[in-house]
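> Each structure below appears as structure tokens.
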Structure P
């Protein structure tokens, strides 16, 4: 009989049905690093969202046969070590095709139209002080006719592109090393940086993408451009971003991710109090519908693997 252990159940706010095969189930709200091996002792199936499973953990878990990742990104799992040990790893596909792009454009619209700056001005009594029916303290930009650069042409990047086209924006997908999606026209990365009015990141965290947006990239962007990151915090050099916002290299930024989450030891982005910077706590993916879709597919992945017909494997 399988023993299934969910290491961070509190990361998923959805109804989670139990697999339709004989099993023992255990779940924990969250799990610290020094609790991982003990909690997975004897487990054949591990479920994790953001709790890392590295080689040093796997070598202590001879019974482990499958890891079900409750997310699309699977950089928390040492895939190479799993491959050596014959451990299957499955992730979630296509669950955030609406929720993340919608979050992106919530940020884009707020920044492009300076909603936070205008709201703060109204709260401070500015409207009552003017002689006209309105005031124009901050620039307001249209999306129609502007250009969005998208790094990552997966389902979320494509979903972002669909909304952008609905606003009348020109879409540029940044070129990168293989593998690449078929049927996509790519634009050199440097050109995307220089031409984009909005740059939105939708790529995984890898050795190649870590720190892909640093000082040189930020300086190449338009001074009127907006940077959006709903993917992984480590894609952007956070110190360079602070300088870019403070010195006006770019016009604004919207982030849903940090390099370390949760930021219990702090993060300089938490201290920014700027009307042109939005920080949300990694919730772009977390609409009610998207989380339920994720929860259902998570158990589907476990059941498919147990039935000998695995799906959504990454190794």
Structure Q
């Protein structure tokens, strides 16, 4: 009986201590790395190649690629997608000097000094939130037919994601067009850009004309422009997007007097996981597994 009382008293005192120690903290969570897996990251600003433990690299990518204000489940989905992406790069570049570049060429990676500068006094709270997302998914990756899936992602869709072959060259079974109506919460869901007729013609290398004849020749299943003809000159949607600094190839060109208004929807290539779609799903109570399995068709979440 005395032993039971002592045990009960110990639990009453010790359990709150554990909870406070683990969940209420002013210091930064630290990782203890048991694996020697590292990512060789080429830093574009300096030309230096840093060797970064893979989970630390995922922390830097989640911090660089997704707004810190996002729900934890969205951050977890981003962590698994980022880890899956870099796993493929590690295999693909094994005989090269480095595995990834720290920019949008691969995935945006920010190290501690970058984040301390960006987040200032919010650094500890923010980095701990990201590290919780990474720790709770540690080692998890997206698998399709027993292989690591190339988990592409982007900011905002115009309401649906794209089939891979409509944007890139290859048809990939798990990169299928799916509904993404949650993207309406994105601040860049719709954007308009206005040019004078002169500016518009100069940017596209067209002879100046008071009028424009516009014909969409080919578009994706969701409405993104693949090929378009303007005043009998043909362009790709990507070319227009690049020359006019548009956020996506989902656009409409409207002439209003001497001005040209480009109505744009979405942000990014549109293949794979929409980040604002993930945030919208998380806000509705979906888990990170739900999010990943929605945006990557027929996949499994595995752990190495």
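None of the figures in this text is laboratory data; all of them are computed from the coordinates on show. Since this is a predicted model, take the numbers as computed values, not measurements. Cβ atoms are built from the backbone, for glycine too; each structure is taken alone.
> Who wins on mean count of other Cβ atoms within 10 Å over residues 45-52 among P, Q, i.e. which is largest?
Details: P: 22.0; Q: 12.0.
Largest one: structure P.
> If you don't mind, there's one more thing I want to ask. P, Q: which one has Rg and Dmax of the Cα atoms in Å, for residues 157-260 alone, as calculated, at 13.3, 39?
The structure behind it is P.
> Which of P, Q yields -8500 for helix-only ellipticity at 222 nm (-39500 (n - 2.57) for each DSSP H run of 4 or more, over all residues; to 500), as computed? Walk me through the numbers before you get to the answer.
Numbers: P: -8500; Q: -11000.
Computed on structure P.
> Figure out for me which of the structures P, Q the number 2.1 belongs to, where distance in nm of label points 7 Å out along Cα→Cβ at positions 109 and 213 was derived from the coordinates. Let's see the in-between values first.
Numbers: P: 2.1; Q: 5.2.
It traces back to P.
> From P, Q, which structure was log10 I(q)/I(0) by the Debye sum over Cα atoms at q = 0.11, 0.20 Å⁻¹, for residues 61-228 alone = -0.66, -1.41 calculated on? Provide the component values of the computation, followed by the final result.
Details: P: -0.60, -1.30; Q: -0.66, -1.41.
Source structure for this number: Q.
> One of P, Q was used to compute Rg and Dmax of the Cα atoms in Å, and the result was 23.5, 96. Which label is that?
On the way: P: 21.7, 76; Q: 23.5, 96.
Clearly, the read-out refers to Q.
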